[in-house]
1. log10 I(q)/I(0) by the Debye sum over Cα atoms at q = 0.15, 0.18 Å⁻¹, for residues 269-412 alone computed as -0.91, -1.02: which structure among P, Q, R?
2. State the single structure among P, Q, R that was used to calculate Rg and Dmax of the Cα atoms in Å, giving 32.4, 109.
3. Using relative contact order in percent (Cα under 8 Å, 6 or more apart) as the calculated read-out, with 12 as its value, let me know the right label among P, Q, R.
Structure P
Amino acid sequence: MHIEINRNRDTKESIPRQITRQIEAMIMDGTLAPGSQLPTERFLASLLGVHRSTVTKSFEELRAFGLIQSSQGRGTYVSDSLWNLSASKFSEWRSYMASGLFRPTQSLLRKVRELTMDPIYLNLADGEMSADLLPADMVADMLKRSSRTLPLHYPDAKGELSLRQALSAHLLLTAGISCKPEHLLITSGAQQALHLIAQCLLSPGDSIAIEGPSYHYSLPLFGASGIRLVRIPFDRDGLLPDELHALHKMHRIKMVITMPTYHNPTGAVLPLERRRRLIEICESYRIPIVEDQTFGSITLAGEAEPPLSLLALSGSKESILHIGSMSKTTAPGLRLGWMVGPASVIDRLADAKQQMDFGTSPLLQHLVETFITSNAYTEQRERVLQGLTVKRDYMLAAMEQHLKGKAAWEKPIGGYHIWCKLDHPIAETELLERGIRQGVLFVPGGVYGADKGYVRFSYARAGHEEIEEGIARFARILEP
């Protein structure tokens, strides 16, 4: 750990503040990973040539920020998670925002993403379908047969009217959601919808409640906006709605963001009674809900259909924003999603999107419209569900063979992932390094704000042999 001290008397920054600032920066850029041990106050003071009280003052400030923790017998270390971290406390926060960094777990995620590009690794990390499930031939044929002139103009910021009309009919037929075109915004993927929400509907210092763990925890866009993430307690069936009473009293929750169907990373499906209770509680406090249904239509073959979406249950587009996407059922490269919500909110977000990218490609919109107004979508979805079901079953069999007695998991009924709890947790940086040495990739649970000892495996991209060998290699990682 390299720290430079400016002892010039003309400097306006005190020595304790210099130490605090540099340790902050090392945590934020991932140099100091979650759980990293820090030197003792005495040793660091000796190393820097300062009085121990100077280092003590810096450590006290970092503890107050929630960046480090101390415990008897373990010493001082980087916090394992940054739930409830208040961005407004950071004196240098604007510089972190400029570099797009937020939490140290991002360094783990960046490392996994970089390595997934290397074919020497067995990839059980990627949340993307394998090439054999993508509709390349179907898309080429649709474009070839299209009788319409391909649109190459600047699009409507809300999305082409013909697509929004088609999507309205599609959502009513497939999800029981009734909405008019003016309640729809076409986005460049579901993540852009979340970005627009963070930038336009929330302010620095606002607290939003999300499941713990959650895919949304891994997104730097909330932290880069200075938004505070508050953890909603979670069990095998999803979030616990009644916990919102205490959370709202303590944090003044401004928004709830949830993935109630085939939750990423756990695969949980929020039961009907909890969905109704969540709606009831949020309406009583006038807290808007953002419902991320990215995986909502990925019900695997032979499994029971999940409860209706929050929006369909509520019937109100005044308090719920519903996010959907074509990425998981059709192709991630389409980068086309949508948001359903109050017309006034849709207008506000469309204005911001206009300034951001002049609207989603009309050519992609034309392609998606063709997809959902023909038999192509139904055929592709069925193909994807059948393929994913086979992959899931193959991964479950491999886990039963190689991980029984070492970990616990539940059979997912939808989505792309299996959430796994290790019987004997290993520090995540060490676990990931062992995986790299074994040539297998996965996502440590801390990336999603989980407690220690969890990992997420994805069966969407890997082939059968890769799944079998990847799980076998992971089992070897857990051996003493």
Structure Q
Amino acid sequence: MKYALKNKHNLGDLINLKEDVSLEQGASIGAVWAVYQVAKRLGIEKALGCDQSGKLALWQVIARVLDQGSRLSAVRLAREHAAGDVLSFAEGFSKDDLYVNLGWISAHQEDIERRLFSFRGLSASRDVFLYDVTSSYLEGEDNYFSAYGYNRNGKKGKKQIVIGLLCDGNGDPVSVEVFPGNTQDMKTFSSHIQKIRGRFGCERVTFVGDRGMIKTPQIKELPEDFHYITAITKAQIDALIRQGVIQMDLFDVELCEVEDNEEGVRYILKRNPVRAREIENNRLAKRQRIEAAICKKNDYLAAHERARVSTAVDNIEAMIRNLKIDSWLKVQSDQRMLSLSIDETALEENSRLDGCYAIKTDLPKSAVSKEVVHGRYKDLALVELAFRTCKQSFLEVRPVYVRKEETTRGHVLVVMLAYMIVKQLRSAWADSDVTPEEGVKKLASLTCTKMEIKNMASCWKIPRPRKELKELLDALGVIMPLALPHKDINVDTRKKLPNRRKRNIVK
């Protein structure tokens, strides 16, 4: 090892020590090293700490980026990748240690999030925060937070958990919280107000939340110097039109602003023609679906004389109700023939606000323009992107392999920290036409060589990355080392790999 360190810029000379040096294919190094460097740069390592618990937590975050799965999967990944040496583990671990570590992460969540926010310094947005909630369905029944509630995933009959994600104005996650699956969106709001003022020490803040999130009770909870930007529902827009506060002709492709001095609020109005066409096409598609169903029913009634017309009508009416177009579309029968009846007046009323939306804020006009208010509300798309990444496209917050309160909170926080890394990867590789998932898999192909000197320690000798991988590393600003000290740590699954891996079973 002394010889290796003395000649660290020319380790290839060690090959000349034929009888004293043995070379063996080693573990994957490229992906774990790159993700680890990004985690350091984002302050994740510093926030988690450098003791054994912090290193275990960091490995859970990195493993979530490398390949999603349970704690058992994370242990197996540690064997495939040079995790022990990259993260400098002092001792080994098992899957049971990782489950216990989730509880440690949950217990220290407040400190972890505060350190992360402080680490960003001036780069963090301290005056604007974006907040939204989502739900994640469960395959099992025994999770601490599991309950039936409003399901955003289209999974009927499944319990769920609710997740609230708070981001700064740049779309970078600041805090995440888990709620029971039957928690209403607005009920998750107040705890984040306390976080921003107490945990992060912010005094003047604007909250940005979607319609249904920030309503009158939540507005009343806001401390002094706290403002809000949200949207109102179509029913609320209709009410304002009837009251004469706003007029229909104000909705246009250009932003329009109306001040309600009595309420002390501003309304930013706009019509999105693209969205209007989408709604119109969707309405037409639903109508065509009903027409096709009626044709089948008419053919059936013609071929079966004993079939009841009333039953066919009931079936079509149920379809119309399910598609939520019963306000303007009706089914009628003439002898044994069914047909549709369209209420043109009701249809016109139903489509009157297609593509129209109104943003509501209490920020004074002298403080921010209508363009800034509109842009801030549109920034909620950054939170939606985070949810899509965490739930579906990459990080897979589900299936949830844990049941307890503390392990569930720890699991969700791990996913949030992993998303911070994925967001950085996506930004760095945007010009390379490579997704984070693709880039990580490519880097994982870079493996090291285990070099062991007789009667002495061993090290990882890392080859020069090929051009494709070097470009990915350069985009991240990551430099691969020439070699790493290596010591075998005991990574134990304590469970044999089944013949066929079932990733969707809740553990």
Structure R
Amino acid sequence: MVIRTRFAPSPTGYLHIGGLRSALYSYFFARKHHGQFLLRVEDTDQSRYVPGAVENLIKVLGQVGVDYDEGPIIKDDGTLGEKGEFGPYTQSSRLALYQEHAKLLVERGSAYYCFCSEERLETMHKELALAKLPPKYDRTCLRLTPEEIQAKLAAGEKYVIRLRIPEGTSEFDDLIRGHIKFDNAEVDDPIILKSDGFPTYHLAVVVDDHFMKITHAFRAEEWLPSTPKHLVIYKALGWEIPFFAHLPQVLNKDKKKLSKRQGDVSVEDFLKKGYLPAALNNYMALCGFNPKADQEIYSMAEFIELFDIEKVNKAGAVFDVEKLNWMNSQYIHKTSVDELTTLCLPYLAEAGKTFSPELIKKICTVERERLVLLSDIVEKVDSYQKLPDYAAELLIWKKSSRPGGAGSGFAGEEALEQLKKIIPLFETLNLSSVELIEAAIREYIVSNNLQNGAVLWPLRAALSGAAASPSPFELIWVLGKEESLNRLNHAVQLLSA
């Protein structure tokens, strides 16, 4: 058997972060078993359709490196096309197929025409609610005679087609949750074809999965209660039922479903903020599954090799942005300086900050270990452009052996003395590398029998104007001789005031 999986989102304008995880699991499973992974666009609910959403979906999947074998593509001329032999891969282009099979189900007695108006259905549901009964359709139209049905159709009455749920039970083995059994008496007769000729999810997903030869269907657990309806359709049409895997939800910290009301939920939002695609994939793949207890950073190739759908947790996975931030920082730290520079440039351009390519590369070299998001570079470069205002007290080493206030005590005088003495050293410094700068300054400290902190603290503070910053050696390398001396002289003036 050739393994075939699919990712089938609705074109609602953005890719939900939980949808990314579904795509990843389907992708890992197909690739591990040397099968095919396809993309399908489920756009039968036209009220939710957002123009350009399909193009955006294709673009985002490309950005995160989830490649598919079949499905919609953007052609070289910018228009939408398709690849694969089981299309169309967009549901709105498959209406005739759904309508054909809805009527086939009617012919077989597994579905029926329903002519009930919205008003009647609303009244029925209110009566059921008052009686504290399940909100199930009362099958009024199932009792129509063939002659009555033909008369209504001939008169052009508006109708939907409902699936007829048989008596008995519906059972299947879920790849994550094990054996599941439903009492069909508790399942409503769902609409499978709407009055506008569009199918509902229940019919479309079964027809599509069958004709696209899907062997394993990965989907959110919210569709678990709908599975008995789908099983009825499969059996009524005499089709082979795929393996199901209902994935746990991605939750907020309050254990509620991840919602846009509580923060970013789209992949696009995270990428725009400066999360690396590899970090986002790594984190989302671990939301509910971890191949090894002692490892947290995985490549896509490792996930493919180690993925086991049976080890995916049944419980919902809590989305922890702090853990995601940590993971993103790890990926940034491992990114080459050249690549990091390229990745950071768009954020600087958007913020209206211009630097020479050489300077940006130096800043990225120094700040790489301190970045959490790519967008953090915008704030990081500010201190290299302009020295921030700071108080003279910042220049005083806290472990100074001579207590006093800035500019008017022995501690302030010590900082002033150290800065004045080190300034002449800049005339002989080789600024070609951080290592050479550090070696020269440390040699100066040792040869003059000085304490490291007494020299390096005021030097670093004078160069950065901040309590926390890169080392003074890195700052000198980035700022250069002229700007470094300007900042040291400013510190001297501040302490002398």
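1. Q
2. Answer for the origin of the read-out: R.
3. R
No lab work stands behind these numbers, since they all come straight from the coordinates. Worth saying up front: this structure is predicted, and the values here are computed from it rather than measured.
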